Structure 1
Amino acid sequence: MPKSGINAKGVRVKSIKAWTVAKDPAGYRWIIFGLLSIVYFLACLHRISPTVIARDLFLEFGADATALGLMSSAYFYLYAAVQPPVGVLSDTLGPRAVVTLFTFIAGIGVLLFGFAPNMAVATVARGLIGIGVGGVFVPALKIFSGWYRPTEFAGTTGIFLATGNAGNLAASLPLTYLVVSLGWRMSFWAIGGVTLVLVVVCRMVLRDKPEDKGWAPIEAHTGAPSQAALGPEVKTGALKRFGIVFRKPNFWMVTTSYFFFGGPTLTFQGLWAVPYLMDVHGYSRVQAGGLLMLMPLGIIVGAPLFGFLADRLPVGRKTVLMASIGAAMACWGVFLVTGGKPPAALIGPLFFFSGACGGGSLSLYMTINKELFPQWLTGTAMGLMNPAAFLATALFQPISGYLMDAVGHSGAVYPLQAYLHVFIAIFVSMVLCFVTILPLSLRKADVMK
């Protein structure tokens, strides 16, 4: 029992123990938030982990850039493919069940990847990881929509992206040290074991909404619109839900822009960044992993920062999003004007600011898309939009590998010209991203009633 004490006014009060957080919805939601952030941390770690072990896979499996791109892209193809069903399942079966089941699939995939005897098995395992971690982000946002006020959603999403993308940070220098110490296979066995432990914890801790713990809905305490005020829930199947979302023109503008933004940047960060730094700039693996940390560090800073600015600046979220895209485009433009090899002093700032713009843009894409639909459709809507960036990554990874192989390599080392081709493709995609989102700034955001 909590102990009693005397406050400054002489009134006897009960002191607050840490365990009482779990007995209050305002506290318990942060326990849920923390657990989901840990699971999302691992999802982000796997997203870019191939860049750290690329040289190991080159040597052990005798792979070239195209084969490595295909293997790495299996994650993104399957991640993208499961997003629509994950969204519908989050709205129907419930996000807690989705997170638990899909995290289990991810754990099995990680263990299989560590045991892979060849590139074919590694590709299958990478696909299983993609399926598994594909059931984390969308159901997490669905859970947040039940536990947080509508006016808290953008900020909460930004913080979630920041804490989760610490996994990208861990997939750079920390993972590099782990691989150097244990080897790449044992490193993945350890990560797989941790993932399976999280499956049990998710089942025990997660709840879809406060009512599942016997508490009143968050709306009852906030004066926010009730679920009924947002529109009657459609009790039909997935196709009807898809049709409602697909008929929204703003949904297509947001999704198309998200496609062109996410794919190329995720490809560079997750596959070619470390080889680029080693092949072109002559860094060691540890040095390259240290520099790579600046990209996820930028995401960690940018996601909540841009969300905070978008919630408070009078210009609106769409304008902040366009500014973020423009800044990212400028960062990649520097690689072009310097012939693919900017001065060493600029590498760190470019990595950091491109990461910050990426994190900020992602949180705004999600928030803008969420606000187009009532709560009972948020899982479906986000599940249909979220595949865009990952499908683009799945396409861009083997394409970029092909562009590099067209130049050729010596052993496992690619020349500057090969990477310049990748930078050109990234910049073109960023221009298309900006152009496709531009009409949205001329439209008023509309929410379905």
Structure 2
Amino acid sequence: MAFWRSFAVARMAALAMPVFVVLAVSPCSAESPQPETGAGAQAANIPENYNCINCHRDLEDERLTPPVNDWMESVHREVGVRCADCHGGAPFNDDLVKEPSEGFIGKPAAKDIPSLCAKCHSDAGAMRAYNQRSDQFALYQGSVHGKALERGDSAAPTCISCHGKHKILRVKDPNALVNRQNVPQTCGGCHSGQKLLGRKKMPANQLALYQQSWHYEKFKAGDLLVPTCVDCHSNHGIIRPSSQRVRTVCFNCHNAQAENYKASAHWKAYKNQGEPVCLHCHSYHDISRPTLAKFTGQGDADCAACHAEDSRAYLVGKEIQTVMASTVGAVEAAGNALDDFRRNAHGGFEISALTERMQKTGERLKELNALTHKLDPAAVKKESEEMLKTAQAVSAEVDSMWAEIKTRQIGLAVAWVIFLGFGGALWMKAKALDRQRRD
């Protein structure tokens, strides 16, 4: 699990970062500046006579000045990619700065933006110096976004829809639109637009559903390794959700569950008829943390949604539920008993060995949860037996320690009674001797 989660983050960084960084010696620029930080960085890479920047910066126009201000904060400025590299023209000549014969295109048409960005980002030599990929354009062309743009859909996302227009930031920058913590909101910018998606007869509630999920609960709590949109759908090479790659993408992280699923009757059915897969039982965007109620629940994603209650398949699920319930109950009871002893026994006993046993049993319980995907009651029962024995042994040991504490308390009370009685007898004897001396 840890490997795949780390891989998901690395993959996201590897695929998303290249859009921000271009090599200055690429076709976009003739110079070779290096990124600068600290004082004076904003003035770097801006020649005095670069008309586009100098003019737009002084206009104080609400349409024309902000693009330059945004560019000043971008990674493109850092590496020397300037206005003419994307908009064309002759920035060093007052008379030709907006001349079409000099390649001036002003505002690029949406359909031309991917190929425009690809001038640099498809140049393997330019990208190699930054250890970045150069296949984003090819991936985009094969994606649902790229194909929609090719069909003439003017609302189809392009590079600037996800990465911004002029204020293009490094992926590690927390303000970047494609920074991992911002990915759900960036994708949701389009995929929660009822007006836009309604015309395409597509659902517009993916972001809202994801925000109800167990994934998002952990993501919001600061665990940025849990899946976001790009981990399941990719970023540049997004394909249709109905594809097998997307429908089985859960396997990338949940490999133990996947191995057991592939040994089940569900996998055989999937190979024959295309279902069920993970999303049929766990949903897709609003993935909730599963409970044992799923085996006998009446929800759309529970066993009863597909299997009649008198069917063999349903009874298999119910049998697994019974075994799991007894095992989970015993392990939780033992864990709670040990925790209660740790809090209230006030020392006097070495319980580290019991704690270690319960920790290992907790890990095995996770493996047992994964094993339920095999849909084999005998296998689940076999694996649960040792856990039951461990839980019962720990509970018995805790009971024994409480009994010993009670015995100690009784012994201590008896000792105090004897001690006080003996002390009282000595006091009375001393008083009697004192009276005899006075008489």
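Only the coordinates and a few stated rules stand behind these numbers; no lab work does. Note that the structure is a prediction, hence the values are computed from the model and not measured. Cβ atoms are built from the backbone, for glycine too; each structure is taken alone.
Here FRET efficiency 1/(1 + (r/R0)^6) of positions 309 and 341 (r between Cβ atoms, R0 = 35 Å, to 0.05) was derived from just one of the structures 1, 2, and that gives 0.60; the source is 1. Looking just at relative contact order in percent (Cα under 8 Å, 6 or more apart), which of the labels 1, 2 belongs to the structure with the highest value? Going through 1, 2 one by one, relative contact order in percent (Cα under 8 Å, 6 or more apart) peaks for structure 1. Work out the source of 0.05 here, i.e. which of 1, 2 gives that when FRET efficiency 1/(1 + (r/R0)^6) of positions 53 and 149 (r between Cβ atoms, R0 = 25 Å, to 0.05) is computed. Considering all the candidates, the number was obtained from 1. Source structure of the calculated read-out (mean count of other Cβ atoms within 10 Å over residues 69-76, 18.6) within 1, 2: 2.
Here helix-only ellipticity at 222 nm (-39500 (n - 2.57) for each DSSP H run of 4 or more, over all residues; to 500) has been calculated and equals -24000, so which of 1, 2 was it run on? That value comes from structure 1. Each of 1, 2 could give distance in nm of label points 7 Å out along Cα→Cβ at positions 109 and 413, but the derived value 9.4 comes from 2.
Between structures 1, 2, the calculation of mean projected area of the Cα convex hull in nm² yields its largest number for 2.
Of structures 1, 2, which gives 1.3 when distance in nm of label points 7 Å out along Cα→Cβ at positions 285 and 301 is computed from the coordinates? Comparing all candidates, it corresponds to 2.
Comparing FRET efficiency 1/(1 + (r/R0)^6) of positions 173 and 277 (r between Cβ atoms, R0 = 35 Å, to 0.05) across structures 1, 2, the highest figure comes from 1.
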